[in-house]
1. Could you tell me which structure in 1, 2 was used to calculate mean count of other Cβ atoms within 10 Å over residues 33-40 as 16.5?
2. Of the structures labelled 1, 2, one was used to calculate helix-only ellipticity at 222 nm (-39500 (n - 2.57) for each DSSP H run of 4 or more, over all residues; to 500), giving -3000. Name it.
Structure 1
């Protein structure tokens with residue numbers, strides 16, 4: 001079960017998303033990823049790499065054609081992270097569960113990806129415990 005983690009800095013949504021997905025705390029992620037020049041924002045590739053290094057499988061969906069002609073896409077994995085539009089900047093990271101519920105580190109409540117005017121990208125995620133073992 002994924003529990004919502006609030007961002008503790010105005011640019012900390014990516015850290016909060018990683019904490020939610022990995023079942024840890026914001027503080028733990030903050031210690032693993034040093035701030036750069038006092039900034040805590042993370043690019044999507046940095047979030048993807050953090051998860052990949054920990055054994056997560058990922059499928060990136062960037063356009064309607066990759067999502068059966070539906071945008072934003074319906075859930076297609078056990079977990080998802082998405083980059084959506086934000087009021088304070090170019091992008092904001094959120095988590096989408098397999099039932100379509102979105103956990104926003106900046107705003108509590110039940111959301112859907114359709115609540116944002118722009119959804120830039122959705123990454124389907126399979127946690128390491130669910131990734132099948134490859135051939136030996």
Structure 2
């Protein structure tokens with residue numbers, strides 16, 4: 001289980017003019033300890049720069065899709081705590097002929113299977129935590 005990864009965070013990072021959408025996927029070896037500032041605030045969509053504690057993140061991936069996904073981070077109804085509690089998924093869609101539902105804590109292999117099944121590209125990138133205002137070290 002030490003090497004097993006679980007998805008704990010998904011956010012939309014943009015799109016291009018060719019109909020592709022890009023998502024940041026963060027994985028942890030221990031989803032039970034993942035938390036971030038303001039994860040309990042409802043709705044999550046009003047909180048800028050939501051980010052899990054970097055110490056709890058093991059890997060980052062870039063997902064490229066041809067379908068816009070709804071994400072818990074952009075929710076106007078739920079918090080990230082609700083996502084951890086299983087009330088809302090990290091990412092979801094029923095657009096087109098594919099129904100996608102990626103809950104908090106899903107095993108890495110299942111996320112890969114979804115991406116493969118849907119024809120999306122998923123590649124590992126260097127994990128780079130966001131710089132959150134107020135987190136900078138003082139000189």
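Read-outs throughout are calculated quantities, based only on the coordinates presented, and are distinct from any laboratory measurement. What you are looking at is a predicted structure, and each value in this text was computed from that prediction instead of being measured. Cβ atoms are built from the backbone, for glycine too; each structure is taken alone.
1. Numbers: 1: 10.9; 2: 16.5.
Value 16.5 for mean count of other Cβ atoms within 10 Å over residues 33-40 corresponds to 2 out of 1, 2.
2. Comparing all candidates, it corresponds to 2.
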